[in-house]
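Read the figures in this text as sums done on the coordinates, not as results from a lab. This is a predicted model, so every value here is computed, not measured. Cβ atoms are built from the backbone, for glycine too; each structure is taken alone.
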Structure P
Amino acid sequence: MAIPIINDWEKFFDSPHEGLGSSYERIVLNELLLATANKYEARNVLESPSFGFTGISGINLFALADSGLEVTLEDDNPRRLELIRNLWHTMDRSFTARHNPDFRRLDYPDRAFDLSFSFSALWFVPDLKAFLSELSRVTAKAIFISVPNRSGLGYKMQLKDYSAEKYPDLRLSNIDPPSIIRLLKNLGWKLAESGCFDCPPWPDIGMTKEELLAKWLPGRLLPKKLSQPKEEEGETLSILSYYSGDDPGFADRMRSYQWLENAAPEALKRVWAHHFRMVFER
């Protein structure tokens, strides 16, 4: 869950090293997003809110943009939105950025987007019922919502650092899947797909996965780049190198850790996977 990112998100724009955990997560998420967009023949997509618990903010939809979808994303922080705009421009990709101070209103026509998406971000929405009502109004075909896996061991461990006083903007009640399902059902949506994902062979903990794997596995079993817990000066692990074309093997390297994701029964994923997804259709 990486609660500290609430305060230190900006550092990833200066130094884009996300580590193995977020890098793997992004490839798995890309596969799910692309499959959903293809299933519903989506031509455009809205991400709101765009800030969730991952490294570099605002790049969840690069893969959909590359597949031809028109992308719109919203953020409530003007500085973060400026940095996201600059990054998309630097990476030579186009999108529409909107500032939304509280997500109570989505300023678009009815059914303006074929697909809408939220990744680990609903707990920043002040009024979940109002937001989902608006999301329902502006979405034509499918809503893809991901929340942290609340039954996962890693999530429960990281909650030890949480208190409502310490993190007043973090609303844990907003990421309750039954509540989300009920609210959207009342708005005319049915749950078409759901399940745990982001289930790599490491737990959802604050330690960098490079350090964890180096402790768990003999160095000879690790990819050379990960056999040393500490990176050499200037070395980063980031999906941006993949999107820029400088590291075409990035996705395949991340998929080499997907064996547990592909083979684990749902019962194991419920306690080990890092995220839970819900796809709704009208």
Structure Q
Amino acid sequence: MAGALPGTLAAVDPTVAFAELLSRPEPEVDLDRVALLIAAHARPDLDVEAELARIDEVAAGCVDRDLASVLGHLFGRLGFRGNPDDYYDPCNSYLDRVVATRRGIPITLSVLTIAVARRRGIDLVGVGMPGHFLVRSVPDAGLFVDPFGNGQVLDIAGVRALFHTLHGPDVAFSQSMLTPVGPRVVATRMLNNLVAIFSSRRDQHGRLWALRLRAAIPGASLEDRAEVAAGLAAVGEFSEAGRWLDVLSFEAPEPVAAGYRRAADRLRSRLN
């Protein structure tokens, strides 16, 4: 199977598997597996290996090994589309549901496009343009794909026009916004989306698992990890929240560390 990890990892908790996978050198990390491990937190019975095999099947249906054929297969024959009518449904962020429903948001449709193209020998990378994730060709740095826009192929001028359509004509555009991003940035952006969605729905438990995963990504900031403590407190896990802040207090500079210690003490006082 494409991108399979050693068999012993299949039985590991998805949070452990997610952290282990993203600790690897980024060229060794398959985004589709990362995305499915995120989805496994929403659906604990999700069989990640079976879902990867499903993506194998999607790719196998594309006969030719060129980008035009992949895009025609995904967005023509199979009818994958953006889901503007229910954009903030968390299912749009779960790759298994995107494959099943053929609807998603820019970042998950991009992950799928990259995954299918990889299986057909085509090298694509994600581009984290503000407000709208895109895909870029590796051999042709001036060729972009908008998976949310039905797989439309764009040049730099087309990307600039899309940016101004989204943000307004007076917002400055820079080609630095089109720098390719690796799996850790993609995972962080996916989880930021979920944190925002769960927060808007007041789903504290969903928000907590998304915060925990985000904090497990190498390079996660102190602020991201402190948010886990706040998420734990929101579901009444005051003791564990305090422990998180205790750990952070040893890493943070003063006076931030002192603030973490005081917050931990306040949380523990709520246990009495």
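Brief remarks follow.
- Test item: mean count of other Cβ atoms within 10 Å over residues 56-63 calculated as 23.0, pick one of P, Q: P
- Comparison of P, Q - label where mean count of other Cβ atoms within 10 Å over residues 16-23 is highest: P
- Read-out log10 I(q)/I(0) by the Debye sum over Cα atoms at q = 0.30, 0.32, 0.36 Å⁻¹, for residues 200-239 alone, computed value -1.16, -1.21, -1.27, structure in P, Q: P
- Among candidates P, Q, the computation of mean count of other Cβ atoms within 10 Å over residues 48-55 that gave 18.1 used structure Q.
- Highest-scoring entry among P, Q, by relative contact order in percent (Cα under 8 Å, 6 or more apart), is P.
- Identity of the structure behind -16500 (criterion: helix-only ellipticity at 222 nm (-39500 (n - 2.57) for each DSSP H run of 4 or more, over all residues; to 500), calculated), options P, Q: Q
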